[in-house]
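Enquirer: Each in structure tokens, the structures are laid out below.
FYI, it's all coordinate maths here, none of it is from the lab. Values in this document were obtained by computation on a predicted structure and should not be read as measured data. Cβ atoms are built from the backbone, for glycine too; each structure is taken alone.
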Structure 1
Amino acid sequence: MCIHKADNPAWTRRDFVRAGLATGGAVAVGASVYGGMRPVFAATDSVPNLDDLSRSVRGRLLLGSSPGYDEARRVWNLAYDRRPLAMLRAADVDDVRRCVEFAREHTVPIAIRGGGHSYAGYGVADGAVQIDLGTFTNVTVDRDRRIASVGGGTRIGDLLRATLAAGLYTPMGSCGSVGVAGLTLAGGDTSGRGLYGTACDNLIGAQVVTADGDVRELGSGKNEDLYWAIRGGGGNFGVVTRLDFRLHPVVPLHSAAFNIGWRDIPGALRAYGDLVRDAPDEARAAFFVDPESGASASCGYRGDAAVAAVYLEKWKAAFRPAEAHLSTSTPDPEGEVWATTHVAVDGAFIEHLNDSVVDVLSRAAMEGRGVGQMLLGLSSGVVARIPMTATAYPLRGTGLSTLIAAEWDKPEARSRAERWVAETGAALRPYARRAYVNYLPPSMPERIREAYGVNYPRLARIKAQYDPANLFRENQNIRPGFPGEG
């Protein structure tokens, strides 16, 4: 979940779980029909000749021996140190197409880099050809039609600056340096989803280079199977080079934040669960556990100030004696800015804060003191009422999209951080099978099936139709599902 810095200026970066902002480094989506082929994977010790690719593209191709290679392969989450076979800074769509064709011919996997902020480090991969969309940053806004079109490498800050200048907004993470495509393709947990739906619900069109090298237009009445799949299916179906979004008028957000600390986390969680159970569409809410300062809660109301004041009073009463820190804001395109870090993550979509879940979260908070962070963001309203199968994004119905994270800056602290995240995630799994895929660590196929639930079989069929060789597998991978296979 990305939350604007301006939404609550009293919070620190760590209160936002620093990196607890939904992103995706792999800006992939993709497709083509290869009737009946099974996945073929390149041997890691088989290195194709890259001269033909280098001669055929306009952009810069970096190899392991090239100046700037080590800097270019670096991603935000320093826990992942991967060495691609080559990295192409694509100059245009033809470069993307030629690179995809090269990878298919040589059965080399493709990694796609947009913002480079994927928690799982998917903007880069060992032995892969990386397609870097960093030059695809054009943003156009049609104020009259309320549509914004952006290149596949556009950052959130650039999109927001352009739309806000026109007095318009689309639900988007507010961490300015995060990639628009990686956020949207995974669904896009955003603080405005109660009123407008999430990022993928406002994606009305896209351009995709699929695994056969075709450039396809997606939208209503155009390649509708792929259009369905990219709205939540993540980096599995091709390279998204353009995205088109529906825009909405900017509405002020009236907020309150409460610093709870360590004194009664179970009681605070129960109060939070009661408050969000019947939240109006205009509401946003989050519950944080910081490893140093303990718990805090926040709420907001988008719209009329008088109605917001009545709504915020309920929260003040529930969290007394904690003082309410009040603010009013509109989206800030700069958002939160943070340095690269080492972080382990896991995610869960919690439908009910019952006693068992509260017990798991409370114990995890105390065991993770000094180590781990948790963010429980409300998902309700418009996004919750959209049918589960309307898009690939599986987090429908009211719930709390939960991020579990632990950072470290010294190598000796890594094992404790990863262990706390893994144990907390496992303890929540019986109560929360679905999850926001951008919050997951690199995951096994069974976990991805769980995360997508009823939408997984259709995703697997579309994957088999358009990417049967699984070139686009450097992601939370949906395996091609062929007829007769389980």
Structure 2
Amino acid sequence: MDGIVGVYGIGDRELVNKAFLATGACQHRGKASTGIAVVNRKDIYIHKGLGRIADIIDYNMVKTFQDLEPFGAIGNIGYTKRKIPEKINAEPIEIHPKKDTFLKIVLTMDGYLMAERDLISEIEKDYSLDTENKTEVVGALLHKYITEEGIGFEAGKKLVDKLYGRATFALVALVHDGKEGYLLTLNDAKAFEPFCFAVIDGTFVVSSESCSHRRLHGVTEREYDGAEMTLCSSKGVQTRRLREEIIMPDIFQGVYFGNVGSLFRGKEVFQIRRELGLQLVHHYRSSKADIVIPNPESGWGVTVGIAEGLGRTLLPALIKLPQAVRTFQEGERRTRYQEVGLKFGGIDSLLKGKNVAMGDDSIVRGSVSEGGSVWVVYNAGARFIEFWVSYGPMFFPSFKEWHRGRECLNELAVQRAFQDGNPYDKTEEEINRSVAELVGVDEVKYNLPDRIAEVTGAGSFQALDASYPIEETHWPDWLKKEVERFQRYRSS
């Protein structure tokens, strides 16, 4: 999950610093690499490396790029494209056509592309593909369509249509045709990935999260609908929708990934999470808890709602340690189990002898709760733990995990809780009880899909019901069989 930013403002003497600040504000997980690129009248220039933004970009670099008198800039904080980060895969990425051309494109993207082998076969005769990054494939297609159609909306429409049903994306690109530089933004037809824009003191700013606009003392104008493209040039800023579809935003962005101060389809992420906590209380009504605590950090929002609904004291009795080892991307369950034990610390004086309601955004694999926070809370003397979960039982993996094979299904907590049977024909009570036993708590209280939708609005609930933004023709066979099984039991 990358954080991406684009900034365009002719004569803006703070343009590069704005790109730096807006990019650094993005919440998106990963941050394995950082990059920034600028365009001026002559060319496009890139600076990138492995590490967080403060490790890669400093004051001198910002000043050097600003001295080039740019009018467009793009930035990225990158998710790990491979298990071991490599600089070659860092973004932004420059596209390299094999034939000489004045057209130059540098881009960065938040999203994912499925089954790209045929696309690579189509473009590799004309483009040198130097990375393992899917952004490069999308960028080469964009370069091809701009070569054919010119720098305009027709090229964007070709890309949207080509990737329809097989990719989700929000991208920002710098384009130079040998005479002028442009900033181009585009997203997929279903608007799965978050993407929004604002005009701040005359400068156009697009970002994968609205908190970037607040960082620049601005206010988000709106979030993009599906297949919307903006083209910034010396002629002005133009935005057009290229394909009409019912949008399908990723609900998990609001539940988990987004910065609490950002917007998700017009609603503040913190309030989404708080309302999910209230919905949980409305559904379950009763609790044995003396106190309510969050499973930090993403458990805070839902926990505020739980405490408010129950009328119990909210305490920061479980803390994430400053030296915490990052485990979100660790693939080996045993390694995750060992490392999460290093992430948390419990406050004995607040937890000893207490019945505890612990709030969290979701249970994916269950290893963070099972191996870390739950153990820490019990070890601090808690008597009883209710684990309140703002999202529902996650039956299916994200489509961005399919490349790992059936393992990404089998490792999910709900699947592990019923590994000798079938989770799809179980009642809410049976699922709550079995997952509670798996993660080692006294009770689990999952949210219900209809209550979640009441708060977030419609979209993709891919992990709950297989409502993927990807057409079924691109699904792996093992998933097709599993979804068929799910539908058979759920409809009976």
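Enquirer: Using distance in nm of label points 7 Å out along Cα→Cβ at positions 86 and 150, single out the structure from 1, 2 with the greatest value. All intermediate terms of the calculation are to be shown ahead of the outcome.
Expert: On the way: 1: 3.0; 2: 4.0.
Evaluating distance in nm of label points 7 Å out along Cα→Cβ at positions 86 and 150 on every structure, the highest lands on 2.
Enquirer: 21.5, 68 is what came out when Rg and Dmax of the Cα atoms in Å was calculated for one structure; which of 1, 2 is it?
Expert: Source structure: 1.
Enquirer: Here relative contact order in percent (Cα under 8 Å, 6 or more apart) was calculated and came to 12; which of the structures 1, 2 was it taken from?
Expert: Details: 1: 21; 2: 12.
Of the structures listed, the value fits 2.
Enquirer: On to the next question. Rg and Dmax of the Cα atoms in Å, for residues 62-293 alone was computed and gave 19.7, 71; which structure, 1, 2, did it come from? Each step should come with its number before you reach the end.
Expert: On the way: 1: 19.8, 60; 2: 19.7, 71.
Only structure 2 yields this read-out.
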